[in-house]
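Next come the structures, one after another.
Each value in this text was obtained by applying a stated rule to the coordinates, not by laboratory testing. Model, not experiment: these values are computed from the prediction. Cβ atoms are built from the backbone, for glycine too; each structure is taken alone.
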Structure P
């Protein structure tokens, strides 16, 4: 455990005004039974996994109990942990980490062990009953035209300075594309696909170059050049818009984050490109006009599966004849997407309200059934995201003094560390992927 990571160990001070869901629950017969069931299930699961679990420093269990190299999960307060998991499943698993009921000296590796076996962790009979016990998305977090801005603000308007503690100089908050070997993978629907895996590990000093590489590649895929009318859905902090304008494009970029809009406008102005780039606070559904190219980087994940048809119809409506759409999207396996699309997760509750990851097949199906857009090319580079997240988390943990100086407490720091490592585990295990996808109208469509 590094000195910086050690600062996240132990039980943080929990302010119930900020973290009401972490307040100590009242004791009840029902919660006691839930905790007992959770403990029985947990013991059964970890016996099958190459990990060690230490229960209050008294008991050592797990498939790697006698392997000193296996990642360790330390249950500081087992009763609280099992109570949280029994009552709220994976949401309780994350909340109990936030509360300090458990920790790990190597959180990323530990979560990677769970992620690698995620579809089979819970026995099949209980999987079939998931609709009876998993939480459902609150209606207040559905991405309607009235809710979407508040959902986006809860994450992206936290503080530009917070994001600057762990992002590189480009302020790109999406997967970087490092130098790596490429091989042809299995195509879907007849399109071409390239799979890229980076050399391991990557270092911080190459991250900004890898982010620029990602931006330039997706602009190439969208055929952005001199005179291109470009629509960007999801501004971030302006790096892509600036790069496109430097190519000679005229850019409309839209965001629902007022914090992002303000800083993106500053960066566009500092680059001397205000005459080429317009940064607007606007829902994608309200965009008017037609564009030669449309680019959207890791924004479709925030749309919500109920609104995918509307999202892709909007892209089709805004695309000029002969135009190209290039998306960067985080994806998950189709069968898991179908099984979990009604599930309310820890990520939804604390990080991305209203969000849901598509599968590649879902994108193919939705565009085929609701638009004339067709997927023609894609690059898969999930392991690059694992490296990006590792670098972000190392930077975040090393910047805890700055994070706290900005007003974010210990619980928030644990939450953000868990979020970054939880996400990294998904990519490391292959459960998640990130892809650049190119779409054009079907031949003969106008």
Structure Q
């Protein structure tokens, strides 16, 4: 009896959501995933995510920050691929804000600038590609792919393309090599080299005009179809953003339907939970300003005008200071970030039952035990990590615990097993207190990632609590 009492007081033990949560909470977790699946189905690119989010923001009475007057719910979009939104607090913004920051880009395969060609031996029209982010190339062959993106024409008009998602639309395929002929080409190579990136060409079309004697007749016929369907020509590809993503919809997974299977959950699982956590508080009157930030380019280093390294998020906060009538000098902006609390909302790697040995179980995220909190990420000797300070980490943990949020801590695999980073260190470079918290996934960066509905719902609750803390 004494041992049990000591254990209950002194030991830490994570709690299984399905074992400990009330029936009402379990039902809420199952219901919450319905909207999440619809979001994944609608948002397979950064641009689609921004459009989807703006539509909902308007329905919840958010207004664009530029030109807004007297509103406490505002947002700003930059170059169509990154955005930030805020509910203004009663306290001066210079005293700091609470932010949940996620990224909305995902690993994928892009079409090259000049992609269309006719392959001589097969006489098929094909598209050349370049992969984006950390993918396992072998996963992308011989699987149905949809084409998403935007083409900007000479007159400045945009053509939005989405082909392959509906049952009556064709999909595209990067054909794999049949096993009968793969002995020399693939079987003798390391798994990372078995599929050559230069051979990730998608078969685009094969028909030609009747009686055609034109050179590259299949390519010309493909251009005719593109012109009829989208009113674009080959030159329009040179400036286009066109992405190949897995075709199909997110689904319930497991015989108990307790999981979600779908593409793009890294990091749209955290984007959705952060976004819905903010919307749930649109009628509140918070003390500290609440901000949700969607960044781009995280999967390739967060560079560029829309990545977390860009000036956008600082500019957004600077505009908020001015909007609230506060000093927005460079010094005031720096101090504002230094007084702020930020969650880097990115997914973490949950223990995969087929590959448990890459994790140290004591310090790994497990499905169904709540939001995963990573004090640090990085690789090797914590290289490129943030490593939240003890004071802030303790504050976050106890805030979740006091609010009845299911939570756990975990790192990205064993030491020296691999590793990875997030945008946490970028925001911490601005002086803010930052910690990584997100949904645990199995099969991260694959065409069909797996998440727990219990963890999704717990993450939503955690972000909602965090945004409101003083």
Structure R
């Protein structure tokens, strides 16, 4: 069987399906090949399901502190299975919506495994065993990423799980040890901690979240410890063994070998590009351990072959990056002039409290030798809206450079940081100055006023916090 397409996309995750929708809107005959469920890791095993559990854990925590708002909730019942049902329902609703959008856009979706034979041919082995060859003018590789498994003895034991398996648990474990110190590790630790599980996080490095501002990361660590999270830094895991009650990890601690026992061990040391079985060398597509090499137009080294999302280098491993890269690839295929700029990508960590950032951290700015750095900070403890909600942990930090005090970084630790960071993204991407940001009228009472006050604090003039 043969068919002719203008765009064939291998992978139906965020970058793939959004590229398909944009291609269809531009009048391009488009095909998508996805071997599993549409939406990729993000929708089925990552961003969306974790946020359902994150919201559930947040409600659980808030309910237990509801007495300060006048609620007497002596008897609180919680069903983890009901929360899992909600997660499943949300995922099914959204994946179904994507399928319907693709159908309405007249995108042909093939369920199966695809392999690019050249820049103009894609071989598809469908899930029902049929072999199809798709003739195409352009190919977009959107094959995503996969879990990293370090060579640690015992990782194959029952009870050692990944985030995928953690999201599918039918019962809460009494205790959980998390190996890792990145976004996924901290989010999963925060979820289970919030649901009443005893959680210990074990990280081989001296700090969490290397791409985020160190000051804010340290503040977050303090809040997480205060919430009951046990944190072991500079602690490599040597091996994992079974015990009568679960698992035992032998770790290299400050005083030599130590043991950490837990019912479950969650492995979350990071992700790496997954090439989806593509023979990149035969195709002539350049790549390295970080992923496929692309330019700002998302073109690979082979004309007619593009790559987007987690499979590209450097790896952002963010769904919103995949979204935008998919749009850029398709718009260039359609003859438009589109480019991806990774300088202004916001990052969000959905712990409790949330942490979000855009632009440079203070350490990165100093390493780059940027002159006349100044910072403005404002704590949520001085924000009226945060006080009304009982969510006063955290702060906003604005970093500026030069005599004009151009905003080069915004970092937010606190309630709804993931929503508030978009103002920072606009400021950094458009070269807004601290005074211009401070001149904007922010509604009262809102959390966004903390961004306003932090901008004023660059010149030491916050209104609702003591002068520095």
Practice item. Output the label of whichever structure in P, Q, R has the greatest value of FRET efficiency 1/(1 + (r/R0)^6) of positions 214 and 294 (r between Cβ atoms, R0 = 30 Å, to 0.05). Key: P
**Study point:** Value 14, calculated as relative contact order in percent (Cα under 8 Å, 6 or more apart), assigned to which of P, Q, R
**Key:** R
Revision key, fill the gap. Highest-scoring structure on Cα Rg over 2.2 N^0.38 Å, for residues 78-173 alone (candidates P, Q, R) is Q
Review point. With distance in nm of label points 7 Å out along Cα→Cβ at positions 62 and 206 computed per structure, which member of P, Q, R shows the largest figure?
Key: Q
